[in-house]
Structure 1
Amino acid sequence: MATQQFYGTGRRKTAVARVFMRPGKGQITVNGKTFEDYFSGIIKAASALDPLRHVSKENQFDLLVTVKGSGKAAQVDAVKMGIARALVEYDNDLRQSLKKAGFLTRDAREVERKKYGKHKARKAPQYSKR
């Protein structure tokens with residue numbers, strides 16, 4: 001019999017993380033690498049595991065994560081949200097606690113598109129009176 005698996009999708013900017021969570025010993029694999037190898041040098045990477053710490057289930061699940069798009073910092077936030085959503089699928093009673101802590105709230109900020117006649121989205125060319 002296959003072990004039960006729980007799934008959660010997390011998004012931030014253009015990063016999308018798919019988190020597959022199953023009971024285990026706490027192994028975390030991100031795009032085929034260990035969590036530490038994939039997010040090496042990223043100071044805030046440890047915050048991706050905050051939802052697990054919040055509900056005191058750090059070493060009870062193995063995580064298989066595929067993440068793509070954006071940069072590493074946004075990917076960390078996407079993984080955090082994916083883990084939180086997978087935990088809610090595992091036990092819906094955790095939803096209120098995770099929601100109150102802000103793990104289930106999508107950060108909707110995106111990059112504004114560049115407009116024609118401007119250098120960037122809002123930066124205009126230098127104005128010269130004469």
Structure 2
Amino acid sequence: MSFATWKIVGPPDRSVACDQSTLDEHFVCLSVVREWKAEEILWVDARPREDWKRNGLSDAVLLNDQEDWLDLEPEFMMKMLTEAKPKVVVYCNQAGCGSSKYVATQLRERHSEALGFEVYVLEGGIKALAAEGLQ
């Protein structure tokens with residue numbers, strides 16, 4: 001008969017594993033985003049409106065593929081024109097979420113060159129933000 005004991009130190013690690021070197025182009029780990037200056041980032045929530053209202057980042061702009069893009073785009077444009085953020089980070093509910101990819105592609109094709117910003121998709125989505133206590 002044998003016994004084993006474990007010593008648990010601190011809370012469990014709930015972070016979302018992410019290795020920047022393995023990600024596709026235009027995807028970014030939260031650890032990389034945290035190295036950027038907060039005032040240089042515009043967060044875009046690509047989830048349904050109800051989710052954005054319930055637990056989205058307080059300064060995130062809503063842009064998704066479930067609603068009419070032309071109704072949502074003016075708020076994004078106003079923020080970009082008044083605050084001139086050089087980096088846009090799009091997130092949705094999970095890693096590889098199609099909404100984030102769609103929104104990021106639309107922003108890249110429609111506005112990034114003219115307004116001078118880069119667009120990224122956050123690997124891990126809202127779960128990465130929640131694990132860091134940022135939402």
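Just a few scattered comments:
- Of the structures 1, 2, the one that 1.45 was derived from, the read-out being Cα Rg over 2.2 N^0.38 Å, for residues 55-118 alone: 1
- Calculated for structures 1, 2, distance in nm of label points 7 Å out along Cα→Cβ at positions 31 and 63 is largest in 2.
Every read-out reported here was derived from the displayed coordinates using simple, explicitly stated rules and does not represent laboratory data. Predicted model, so just to flag it, every value in this text is computed and none were measured. Cβ atoms are built from the backbone, for glycine too; each structure is taken alone.
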